[in-house]
Structure I
Amino acid sequence: MGIELVRIDDRLIHGQIVMAWCKAITIERIVVIDDEVALDSIRKMLFEAVAPPGIAVSILNVLQGIESLRTDAFAKEKLLILVTSPAAILTLVENGLVINKVNIGGMSFSKGKTVVTKAVSISATDKQAFKELHEQGLKLQIQQLPHDVPLDLMGKIN
């Protein structure tokens with residue numbers, strides 16, 4: 001299995017993914033790992049419809065994602081993994097998925113969150129998950145588009 005990019009983006013599959021990231025990196029499948037989306041047939045249908053031609057989409061809950069990635073269900077494909085939160089990444093890592101780098105693209109502002117950049121706002125729970133990921137050696141980079149200079153998340157939140 002070739003994980004080309006692991007990205008946190010609460011919008012999941014949208015214009016930046018379709019128009020920029022899928023053109024900048026070679027992928028064959030987008031794997032959305034999110035418990036809520038996996039239960040929402042309308043959102044699943046919409047995400048599958050907006051994926052670039054020739055790129056398969058799998059929408060899995062977290063447990064299905066862990067199982068699929070551990071059993072190499074996508075062993076021969078280049079993957080873009082999309083999640084909505086650092087907690088999902090932490091769960092994947094704690095269950096044996098080897099991830100070296102996480103791209104943070106968009107985490108919307110809402111009440112109780114702290115603005116880190118114009119596209120990234122984090123809650124106390126997010127901050128704790130990021131700290132745990134950082135302690136495990138993951139590189140955490142804010143980068144909306146492929147041509148943007150990546151910013152070290154931990155340098156922004158410490």
Structure II
Amino acid sequence: MANSAFGSKMVIWATFLVALILQTIPWPGTMEVLRPSWLVLITCYWVMAAPHRVNVGTGLFLGLVWDLVLGSTLGIHGLMMAIVTYLVAVNFLVIRNMALWQQALVMALLSMLSVSLEFFGEFVIQDVVFNPNSLWVALINAILWPWLFLLLRRVRRIWRVR
């Protein structure tokens with residue numbers, strides 16, 4: 001039983017590692033605004049699929065690691081991930097019972113919220129200007145969500161993550 005729990009944790013953390021790698025791969029300058037929020041999407045999936053394993057603390061930790069990897073202001077992504085993870089954790093039963101297209105719309109709204117929170121955090125600390133093109137990530141995440149959801153569900157079933 002303990003080996004199964006350890007294996008489940010390893011699969012979840014392996015997906016987080018892949019998400020962090022995908023999140024930090026450089027994109028061409030003009031395409032940067034179209035980069036999906038891999039870490040946000042994968043964290044939202046695991047909060048819905050295994051809320052007893054992935055929670056707000058996990059989101060905060062992943063956000064702080066994201067800040068360290070990017071070299072951005074420490075705590076901006078941590079706070080954003082904690083708030084998004086909290087919203088998903090509180091409503092995980094409702095979101096999990098929605099149709100896949102409805103979940104994609106929820107992910108688009110959460111992505112817009114994460115971009116807004118990230119901007120607001122940077123705005124409070126330093127003088128930045130909001131780039132409306134950064135909201136395209138919400139559309140990209142909504143389009144990507146059904147395929148990512150089905151892929152991660154398959155991974156969860158193959159590796160028997162409970």
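15.9 is what came out when mean count of other Cβ atoms within 10 Å over residues 7-14 was calculated for one structure; which of I, II is it? Here the read-out was taken from II. Out of I, II, choose the structure whose coordinates give semi-axes √(5λ) of the Cα gyration tensor in Å equal to 26, 17, 15 when calculated. So the calculation was done on II.
Have a look at I, II and say which one yields 3.0 for distance in nm of label points 7 Å out along Cα→Cβ at positions 79 and 103, as calculated. Please report the intermediate quantities before stating the final value.
Working: I: 1.6; II: 3.0.
For distance in nm of label points 7 Å out along Cα→Cβ at positions 79 and 103, the value 3.0 is produced by structure II.
Computing FRET efficiency 1/(1 + (r/R0)^6) of positions 119 and 143 (r between Cβ atoms, R0 = 25 Å, to 0.05) across structures I, II gives 0.65 for structure II.
To which of I, II does the computed value 2.3 (distance in nm of label points 7 Å out along Cα→Cβ at positions 23 and 47) belong? Working shown, then result.
On the way: I: 2.3; II: 1.3.
Structure of origin is I.
Quick check: 4.0 is what I get for distance in nm of label points 7 Å out along Cα→Cβ at positions 71 and 127, calculated from one of I, II. Which structure matches? Label of the originating structure: I.
Here mean count of other Cβ atoms within 10 Å over residues 111-118 was calculated and came to 19.5; which of the structures I, II was it taken from? List each step's numbers first, then the result.
Details: I: 12.4; II: 19.5.
It must be structure II, since only it matches.
When FRET efficiency 1/(1 + (r/R0)^6) of positions 15 and 63 (r between Cβ atoms, R0 = 35 Å, to 0.05) is computed for each of I, II, the one that comes out at 0.75 is I.
Which of I, II yields -8500 for helix-only ellipticity at 222 nm (-39500 (n - 2.57) for each DSSP H run of 4 or more, over all residues; to 500), as computed? Source structure for this number: I.
Quick note: the coordinates plus some simple rules give every number you see, no bench work behind them. Note that the structure is a prediction, hence the values are computed from the model and not measured. Cβ atoms are built from the backbone, for glycine too; each structure is taken alone.
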